[in-house]
Structure I
Amino acid sequence: MVHVLVADDEDAVRSVIVGALRRAGYDVAEARNGREAVEHFKAASADIVLMDLLMPIKDGIEALMEIRRVAPTAKIIAMSGGGRIAASDYLVWAQAIGVNRTLEKPFSLTDLIAVIEELAHT
């Protein structure tokens with residue numbers, strides 16, 4: 001079973017994503033911020049990491065860089081709805097770090113599952 005780590009500080013968003021992925025048959029872990037995501041990844045590695053870029057305590061960019069140092073080939077999807085700058089600008093930074101895919105919020109759960117399926121089989 002594919003293990004997906006979902007990191008998002010917005011409880012409602014995280015809950016919807018986690019529920020959809022569990023219904024689709026994935027083993028899912030949750031993190032409320034970048035620090036929790038890194039801690040989980042180091043303790044239990046994930047096949048795929050879905051990381052929001054704007055979070056408290058440790059932002060997604062910093063967490064992604066740390067995960068990349070621990071596991072250079074980790075499969076990572078960055079997501080963002082923007083903030084002080086456009087979501088696409090944050091996602092460009094994530095691409096520079098070397099994430100596998102990016103998703104701009106809001107995205108459909110169908111699109112998310114398609115990206116996860118693609119990464120799970122590569």
Structure II
Amino acid sequence: MSIEIRGVVEMQRGLKKMATMDDVKQAIRVNTTEMHRKATRNASFKGHYDSSGNFIKPTGATKRSIAIEFKDAGLTGVVKTGTHYSPYLEFGTRKMAAQPFMRPAFYDQRVKFMQDMSRLLKK
């Protein structure tokens with residue numbers, strides 16, 4: 001899953017006038033960390049049945065693989081999973097219902113992030 005935010009250049013110009021880049025980096029760090037925490041909390045899966053009908057308990061690998069990363073000198077925060085099958089959990093398949101964990105965390109956190117950025121622009 002990839003999310004693109006447009007207008008970053010304009011936002012940077014406005015922020016340079018009204019807030020320090022340290023304030024922006026702090027807001028990005030806090031919001032990325034909170035999203036990581038929410039995604040990890042949401043990653044409680046139900047397990048599944050194999051082709052023989054045997055129930056397979058969840059291993060917790062996806063939950064443990066959720067990682068946080070900062071790029072662009074702290075101006076970009078990334079929360080990602082390390083399991084190749086996490087999109088199947090997030091979106092489901094024709095044989096398995098979706099068990100979203102990243103999208104709810106993102107949609108919840110983006111509201112707070114936008115509020116934090118607006119607050120910085122009003123300084």
Structure III
Amino acid sequence: MSPVRSGAIHAFLAVAAGAFGAHGLQHVLDEYSLKIWQTAATYQLAHALALLFVGLYEEQRRTRLTLTHWAFSLGIVLFSGSLYALALTGVKALGMITPLGGVGFLVGWAALAVRARRV
């Protein structure tokens with residue numbers, strides 16, 4: 001899947017999750033859990049936009065940023081996914097997965113920085 005398509009799908013899901021959290025979960029979750037949910041949606045949207053940028057960069061430079069693409073995608077799944085699950089279930093152990101997603105984000109940004117330096 002291309003980074004643009006992946007980014008568009010993640011952006012769609014982030015907006016839907018944000019709206020669902022704000023309107024569908026406001027009377028279900030406590031304030032702490034709603035903040036966790038919002039953090040998940042915010043990071044998902046930010047990295048979805050980054051994926052769109054990666055796709056446009058690839059097209060302009062005629063290069064592939066495969067590591068960046070997959071690191072951002074994995075980061076979204078692990079970071080945001082674990083936070084969504086934590087907010088809904090309250091199972092604190094899910095919070096141990098979140099930093100792995102953060103590492104995915106960091107790897108993606110570092111790979112982009114290294115690759116952009118060489119072009």
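The numbers here are math on the coordinates, done by the rules we state, and not lab data. For clarity, every value in this text was computed on a predicted model and none was experimentally measured. Cβ atoms are built from the backbone, for glycine too; each structure is taken alone.
I, II, III: which one has Cα Rg over 2.2 N^0.38 Å, as calculated, at 1.30? Computing Cα Rg over 2.2 N^0.38 Å on every structure in I, II, III gives 1.30 only for II.
When distance in nm of label points 7 Å out along Cα→Cβ at positions 78 and 110 is compared over structures I, II, III, which one is greatest?
Once distance in nm of label points 7 Å out along Cα→Cβ at positions 78 and 110 is tallied for I, II, III, the winner is I.
Computing helix-only ellipticity at 222 nm (-39500 (n - 2.57) for each DSSP H run of 4 or more, over all residues; to 500) gives -14500 for which of I, II, III?
Label of the originating structure: I.
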